[in-house]
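Listed next: structures, encoded as structure tokens.
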Structure P
Amino acid sequence: MTTKTRATINFDMLQAKAREIGFDVCGVARPKIDARNQKRLDEFVAGGEYGSMAWMNDPERLPRRRDPEMLWPDVKSVIVLGSNYGPAENPMALLDHPDRAMISVYAKNKDYHDLIKKRLKQLARWLVEQSGGTEQVKVFVDTAPVLEKPLGQASGIGWQGKHTNLVSREFGSWLFLGEVFTTIAFDEATPEVDHCGSCSKCLSACPTDAFPTPYKLDARKCISYLTIEHDGVIPHEFRKAMGNRIYGCDDCLAACPWNKFASRTEELAFIPRAELTAPRLADFLELDDEAFRAFFTGSPIKRIGRAKFLRNVLIAAGNSGASNLIARIEGLLEDENALVRASAVWALSQLMSDTAFASLKDTRAALESDPTVQAEWDQASKVA
């Protein structure tokens with residue numbers, strides 16, 4: 001009977017294997033969240049700044065988020081992996097084309113979770129094999145309460161910028177993150193220092209003023225949150241600021257001066273699909289549920305569903321000034337989903353003349369039984 005021999009795994013070996021698998025950066029951190037970031041988390045939760053993301057305040061998950069060892073008591077090291085998804089073009093270019101839909105860079109192709117998780121599992125298997133089966137691993141990519149950005153800074157691969165996202169000197173703001181928790185005790189890394197200095201471009205770039213102070217985000221005002229996580233109608237105060245952003249927002253990321261060192265991703269799964277580089281709002285307004293699901297198969301956009309997606313598209317349509325969209329939007333006043341109908345009311349109030357909209361309201365509002373949609377008719381005006 002043979003006995004497996006435990007191999008020595010050092011950081012150089014780990015980093016080489018991570019790059020071989022396809023990761024662009026690799027770092028190792030102790031399974032600890034520093035006091036400053038624990039405090040930031042506590043303030044975020046206490047202030048209700050997580051909006052409708054109730055899992056952030058889950059009494060079982062919150063302690064695990066504050067302390068990785070509560071998530072897995074046996075963990076000795078957290079391996080933080082990053083994959084570059086840097087865009088080839090300026091993500092803000094479509095702001096000058098309001099009839100086109102702006103989609104966050106990360107969502108213009110396949111759902112990154114699938115590829116990252118596959119690669120994390122590949123690295124995890126290698127670690128177990130190298131240890132002769134004596135060590136254990138767990139992989140995470142947005143699947144558990146992990147404060148990955150502070151851990152990323154502790155691992156040395158970047159720092160948490162004033163926009164609360166990780167910034168890399170090599171890749172700017174464009175890194176997908178994933179983690180491997182392991183019982184292997186790697187040597188402690190040197191944390192990356194904060195290189196933001198006096199710069200505040202990311203904060204001033206936010207269309208909705210979602211940063212009350214540097215390093216603090218109020219998700220309830222964030223366009224990424226509003227277009228992806230938020231259920232129900234978009235609050236009136238944010239609709240104009242959304243512009244033509246229909247899924248996510250890259251403004252604070254794109255504004256970071258460290259992006260001058262970033263490079264375009266070479267990963268095919270992260271390069272935008274041609275039909276999502278500058279899609280027409282008009283085309284999205286035609287999607288029924290079947291067409292929506294087919295078009296966004298494999299995309300993270302599919303997760304929010306057609307109703308929320310069309311809600312976002314209709315807000316963008318209302319901001320577009322494109323009167324040629326009116327006929328298509330009028331057809332959505334009969335949509336089976338109340339959220340879609342409510343958003344169509346607002347879009348039409350922005351695109352039609354006061355007289356035309358008043359006439360439409362006289363004939364259509366009385367037919368509406370849903371209180372949410374009726375509220376939109378009641379509130380609708382050119383100043384909405």
Structure Q
Amino acid sequence: MLIVDELAEKAAAAAQQAEEKRRLGPEVVESMLGAGFARHFVPREFGGAEGTFGELTRAVATLGAACPATAWCASLAANIGRMVAFLPAEGYRQIWEHGPDPLVVGSLASFGEAVPSPDGWTVSGRWPYISAVGDSDWALLCAVTPEGESRVFALRTSQLQVEETWDSIGMRATGSHNVVVTGVDVPATLTFARDDLLAGRPTDSTALCHTVPLEAANLLSFAAPMLGTAEGALAVWTTYARGKAAGWNPAAPSASTLATTFARTSGEIDAARLLLERCADVCDRGAAVTEEEIARNTRDTSLAVRMLIEAVNRLAALGGTSNFGEGKPLQRFWRDANTTATHVALQFEMAAMGYAEGRLWEPGKAPGNRPADADW
């Protein structure tokens with residue numbers, strides 16, 4: 001069970017300092033692990049929870065209302081930790097042999113190369129934006145073999161070189177630096193095919209939470225922190241609006257403006273929550289998820305993020321100059337939300353094209369696309 005109240009309090013209190021240091025404080029990381037995020041999808045035989053996506057989505061959103069960067073790292077701790085179960089049993093036993101709470105970070109982008117070695121593979125590459133890498137124990141990194149297969153490799157953080165490149169104006173505390181790997185030998189027990197993860201085919205695990213196709217669940221890991229970010233922004237703005245209403249003067253926003261902003265924004269956030277909760281319910285069905293539901297989940301998570309970013313931007317636009325002061329929470333929520341929304345996986349146009357495929361046109365025959373065999 002995820003217990004977030006104490007973590008949320010610590011994260012909110014440490015948010016400004018974490019921004020300045022561009023990483024979470026050690027007490028927040030310790031509390032995040034103690035709250036159960038890293039172990040959420042770990043098999044019960046290692047002390048894990050084999051938890052649900054529904055519980056995780058709600059917990060991450062609660063945390064995001066306190067500190068979006070902490071929510072982001074907590075969400076990835078759970079979701080990347082789930083991927084460890086796709087290793088062969090010997091491999092995941094090595095990672096969880098001392099308990100269910102190692103912090104695993106990573107990237108599924110194929111920015112590395114892997115060549116066969118006597119006992120497995122030799123991996124090299126550079127991967128950008130590895131959140132919380134400075135506090136991690138292991139990393140899952142994707143590399144391409146000479147045959148063109150994308151494989152995921154588990155490496156100890158001590159085998160990586162971290163380049164401190166994270167200088168974004170939003171989500172500053174995530175510490176999403178580049179990592180470099182140079183000729184590290186990885187045994188065959190610490191790798192799996194990325195296609196197996198995408199399809200929900202773990203090598204040895206049979207837990208329900210491990211058999212859901214990644215394409216159904218992946219965007220939830222990014223959208224759930226965004227939900228909390230919007231809810232946190234709304235809470236700050238509501239306090240501001242109450243003050244304006246109580247001490248109204250001709251220069252203040254009208255009652256109609258305050259009421260319309262509050263009603264529309266809170267309604268949009270509620271609607272986004274309902275969409276994301278339905279997505280989580282689908283994921284909790286494991287291997288029973290259908291292709292139709294995968295496409296709808298992708299559409300719904302991307303649409304929810306679009307709704308949430310519009311809601312946060314509206315609050316910021318009507319939040320007054322005082323809320324843009326350095327250290328003010330509304331401007332931090334605003335920066336964090338807009339940074340999150342730039343993630344390539346969350347772009348609604350991509351989700352819309354995927355959802356339309358096979359519904360508005362035959363697969364591979366989108367209007368305006370040049371046929372592969374065209375001679376013009």
Structure R
Amino acid sequence: MIKAAYLHIPFCEHICHYCDFNKVFLKGQPVDEYLQALDREMELTLQKFPTDELETIFVGGGTPTSLNEQQLQRFCESINKRLPKSTDLEFTFEANPGDLSKEKLQILKDAGVNRISLGVQTFNEELLKKIGRVHRAKEVYQSVENAKSVGFENISIDLIFSLPTQTIADLKESLTEAFTLDITHYSAYSLIIEPKTVFYNLLKKGSLPTPGEDAEAAMYELLMEEMEKNGFSQYEISNFSKPGYESRHNLTYWNNEHYYGFGAGAHSYLNGIRRSNVGPLKRYMDLITKGEMPILEENQVSISEQMEEEMFLGLRKTAGVSISHFTGKFDRNPLEIFKHQLEELAAKHWIEVSDDHIYLTKKGRLLGNEVFQTFLGVCDV
């Protein structure tokens with residue numbers, strides 16, 4: 001049963017130097033037409049892949065809160081009309097600190113949104129300018145205060161470390177500021193420089209001074225230590241929460257479960273098939289207007305691939321992969337299927353096997369990508 005949905009709003013008022021998500025400058029874009037197409041895609045998809053009720057909805061981008069108040073209202077009404085929801089729904093909206101007014105927050109709250117995720121990245125003003133963010137630290141405090149005043153209790157912020165010229169001391173200061181917000185959840189990622197970004201072009205020219213691998217590892221260790229000191233449990237490689245405030249939507253991905261993906265460039269996983277939508281807005285809207293699904297490509301995931309995904313996605317979680325759940329799902333024991341890989345990783349002290357779980361050690365978390373690659377292309381069922 002499908003229990004999660006992701007919706008993509010590709011509009012941004014500014015493009016950050018590190019971002020490779022499907023996005024366009026807001027000015028001059030056919031926003032209303034796009035929202036109409038998104039509504040139609042939800043309708044078409046639910047006809048083809050019905051579900052009883054969703055447990056999580058996540059609206060990301062781009063910048064969903066770059067919509068004006070009328071558009072935001074209309075969009076929320078569309079979601080509530082098209083998507084069946086459980087009584088215990090986790091409903092998340094991503095937002096930028098600079099454009100989250102009380103009026104927009106009230107629209108979201110009235111529509112049933114109960115979780116806000118703010119793209120903060122750093123509290124260092126100079127670093128914010130260097131990475132192309134236009135908000136300032138004071139706007140983060142104001143946005144969190146506004147969200148709380150409207151009644152939001154579940155608030156998350158995103159942070160990025162290993163930024164150009166960033167030092168360990170810079171990160172420590174940002175974390176100190178972040179902990180003053182009194183919120184429930186933090187996501188913290190090391191900078192990945194992707195093609196077709198400003199940072200990628202600078203790197204190719206040799207003019208992007210990154211901290212380096214050793215400093216990045218030290219920053220990650222600092223991050224884990226500070227989160228633990230301040231009462232936040234690490235439940236996934238990049239995610240920390242107060243008890244009971246884990247992102248249920250993101251756990252859908254790491255648990256390798258099915259989900260809808262609506263919007264230009266969105267991805268979905270339905271009935272064992274991973275799909276990606278076309279990215280260009282005009283192409284996306286044209287296909288929807290014709291009554292066609294806006295699919296760019298489809299990939300039927302084989303049982304072998306599903307088992308490999310179960311391992312490398314599940315190992316992102318601090319709890320790791322449940323041996324009994326894996327065995328129940330695939331009728332195969334992961335300790336047998338991946339015997340050699342697990343023995344090799346255990347010998348390096350990158351994983352541990354205990355009771356019913358296979359999980360990363362602290363050392364393994366620092367080398368997560370190397371661990372995950374171990375499971376690619378090795379299963380032959």
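Just so you know, all these numbers are worked out from the coordinates, no wet-lab data involved. Here the structure is a predicted model, which is why all the values come from computation and not from measurement. Cβ atoms are built from the backbone, for glycine too; each structure is taken alone.
Between structures P, Q, R, where is volume of the Cα convex hull per residue in Å³, for residues 50-89 alone highest?
Sorting by volume of the Cα convex hull per residue in Å³, for residues 50-89 alone in descending order puts P first.
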Suppose you compute semi-axes √(5λ) of the Cα gyration tensor in Å for every structure in P, Q, R: which one lands on 43, 21, 20? P
Taking FRET efficiency 1/(1 + (r/R0)^6) of positions 74 and 330 (r between Cβ atoms, R0 = 41 Å, to 0.05) from the coordinates of each of P, Q, R, which one would give 0.10? P
